[in-house]
1. With FRET efficiency 1/(1 + (r/R0)^6) of positions 84 and 140 (r between Cβ atoms, R0 = 25 Å, to 0.05) coming out at 0.95, pick the structure among P, Q it was computed from.
2. If you work out relative contact order in percent (Cα under 8 Å, 6 or more apart) for P, Q, which one comes out largest?
3. From P, Q, which structure was P(r) over Cα pairs in 10 Å bins from 0, in percent = 7, 29, 37, 21, 5, 0 calculated on?
4. When distance in nm of label points 7 Å out along Cα→Cβ at positions 164 and 212 is calculated for each of the structures P, Q, which structure yields the highest value?
5. For the read-out helix-only ellipticity at 222 nm (-39500 (n - 2.57) for each DSSP H run of 4 or more, over all residues; to 500), a value of -10000 was computed from one structure; give its label from P, Q.
6. If Rg and Dmax of the Cα atoms in Å, for residues 60-187 alone comes out at 17.9, 53 when worked out from the coordinates, which of P, Q was used?
7. To which of P, Q does the computed value 26.0 (mean count of other Cβ atoms within 10 Å over residues 52-59) belong?
8. Where does the value 0.45 come from, among P, Q, when FRET efficiency 1/(1 + (r/R0)^6) of positions 36 and 108 (r between Cβ atoms, R0 = 30 Å, to 0.05) is the thing being computed?
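Please treat every number below as a calculation from the coordinates, not as lab data. Being a predicted model, the structure only gives us computed values, none of them experimental. Cβ atoms are built from the backbone, for glycine too; each structure is taken alone.
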Structure P
């Protein structure tokens with residue numbers, strides 16, 4: 001009887017033992033020559049959350065981020081899934097070549113990391129990391145991040161202040177180093193699911209041409225960002 005009582009007490013102790021939190025530091029570097037990232041969302045979450053999925057249609061929350069830079073909807077989705085969020089660590093735009101970091105981040109029991117942020121100037125391009133498994137072994141881990149196309153808007157490359165979901169055009173060119181009066185690179189989007197971004201075309205015309213982006217400044221290829229995660 002005493003042995004049974006002892007074993008029951010041991011089982012109860014094991015079941016009630018709290019899981020150890022993962023503490024990480026995260027650094028994101030913008031690798032592009034002339035593009036900015038709008039406020040990033042870094043979120044640590046469980047395996048039940050995906051901010052985006054390649055090959056499927058973008059959610060309204062992802063569309064709002066990819067077309068206009070708003071992460072509010074995605075923050076709400078992550079919060080509802082009990083995620084640990086770090087929104088806008090750079091305190092605004094992350095300029096070309098610049099870094100932003102989050103130090104000593106207690107992610108709790110959340111074992112996956114996701115990152116999103118609009119690439120600007122672009123129509124609906126965003127830098128993304130989708131549900132990356134956070135290592136449990138201490139050390140430094142480097143991940144190169146690609147840019148994705150949300151598939152929700154034609155990449156016309158016209159800077160006209162458009163940023164609301166469904167409104168064509170690019171919200172802004174933060175570097176003010178492009179052209180004006182573009183006729184548009186295209187008016188259609190063949191792939192209307194989330195997919196790898198093909199980059200921007202641009203041109204060298206200041207007041208005309210198909211694009212308001214300067215091909216000598218704004219063109220980029222993947223990867224567009226470097227992520228360094230330190231598990232402590």
Structure Q
């Protein structure tokens with residue numbers, strides 16, 4: 001995995017930094033094979049997206065500063081267009097997305113490997129059915145709550161990572177008259193730490209992760225041998 005070096009200066013007030021990690025096809029293949037070997041399940045297979053997300057989740061949790069007993073969450077955006085019954089037409093304009101949440105304690109993430117963490121994500125994604133979504137939306141309509149986030153506050157989101165976008169999106173197939181894109185980025189994240197945006201890499205089978213992390217977490221992450229080896 002290739003990442004540019006970050007600045008070593010950390011503000012006493014929690015701040016975020018953005019970096020792009022490039023996972024090559026081989027990186028992903030090795031990580032996926034390791035995850036599937038650890039779970040030893042013939043009924044369920046870990047996907048590339050789940051393996052990369054689990055690796056990032058464990059790595060960020062390891063440097064989050066949370067106690068082993070505290071919970072950590074991996075929020076993954078799922079497309080419900082084809083999960084609904086009946087499914088929406090492919091030509092339907094707009095998004096029907098939902099952030100599913102996989103939860104584990106920091107201790108569980110550290111004591112288990114990437115396969116266990118990926119399985120928690122896989123189980124969560126599998127639970128996002130038509131029935132789940134309809135029940136969720138009915139409760140939301142009956143009891144409307146608008147979440148309040150204090151931008152830059154560690155207290156709100158220091159225990160979570162949010163995985164958005166997908167390497168399935170054909171982001172390099174668009175040509176607006178300027179030629180084929182050479183890189184895709186998600187734009188600024190308004191100081192919200194823990195955001196991981198996954199894109200298809202320029203090389204076939206690769207994945208780019210545009211990460212917005214707390215500066216202290218990022219500094220430690222880029223000296224983490226286990227994280228960099230993958």
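1. Answer by label: Q.
2. With respect to relative contact order in percent (Cα under 8 Å, 6 or more apart), the highest-scoring structure among P, Q is Q.
3. Attributed to the structure labelled Q.
4. Going through P, Q one by one, distance in nm of label points 7 Å out along Cα→Cβ at positions 164 and 212 is largest in P.
5. Label of the originating structure: Q.
6. Q
7. Working: P: 15.8; Q: 26.0.
Structure of origin is Q.
8. P
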